[in-house]
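Bear in mind that the values in this text are calculations on the coordinates, not laboratory data. Being a predicted model, the structure only gives us computed values, none of them experimental. Cβ atoms are built from the backbone, for glycine too; each structure is taken alone.
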Structure I
Amino acid sequence: MPDPQQLVLQMGLPDSQEVGVYADFANIWHTPNSFVLDFLTVKMPPHPQADPQSGQPLEDVPGVLETTVSARVRIPPEQIFPLMAGLQQQANQWLQETGRQAPPEVWDPTQPPSA
């Protein structure tokens, strides 16, 4: 068997997945055996929660942001750390290439991106 450090990764991508899917943000959670990345698309602007019986907007409760899972990806726990490192590397490279500043501490997917 070849040494895994000398293997070359050869990727194939079905034509139906070449374009990819759009996502406004990701929700990440885990089980003992996997990490799950749910890529979500916002369906409509946030709106107030409604009382289930009257249908009237509820006061003093958080609003609702309706989303749809565009894609769900499950990876083994051992892969989360290389994924984090790869995301950080690509984010740093993107910031450098675009001249943009780092994103704000709190990012709100319901607001348009700042220039």
Structure II
Amino acid sequence: MVAKQYSVAEVNPELMQQLGLSGTLNLRQADADLIKKALVSQANYIFLTGNPGIGKTPAIVEFLKSKIDEGFLFFYVIPRKQVYLDIIYKFKNEETGELCDRRLIAINTNGYFIA
């Protein structure tokens, strides 16, 4: 049996205009677009928070993968090991299991080391 995938409700057109977004987007797509807008802004830091599953991590990974040739420093602070493993997985090549680019370096630690 195949599970049905349900999409999130569409964003109100008035709110879309206020946020500077165009087209017809559901909440998850709109959230991803706002994250990408913040990533190309002049902000030195971006603090993202939100419910699990709204698309924060995939939006960031997609953006960063498009900037590999430019270079970037991605400092990701998370309290749970599984979330860290999830983001590293998103940077891996599905066929080889290796990071998608040899220039990427992933360094991690945990509370035991920091404390």
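A few remarks follow.
- Structure from which 21 was derived, relative contact order in percent (Cα under 8 Å, 6 or more apart), options I, II: I
- Source structure of the calculated read-out (FRET efficiency 1/(1 + (r/R0)^6) of positions 34 and 90 (r between Cβ atoms, R0 = 25 Å, to 0.05), 0.65) within I, II: I.
- Which of I, II yields 19.5, 67 [Rg and Dmax of the Cα atoms in Å, calculated]: I
- Structure responsible for -10500, with helix-only ellipticity at 222 nm (-39500 (n - 2.57) for each DSSP H run of 4 or more, over all residues; to 500) calculated and labels I, II on offer: II
- Highest-scoring label, criterion being FRET efficiency 1/(1 + (r/R0)^6) of positions 58 and 98 (r between Cβ atoms, R0 = 41 Å, to 0.05), among I, II: II
- Per distance in nm of label points 7 Å out along Cα→Cβ at positions 18 and 42, the highest-valued of structures I, II: I
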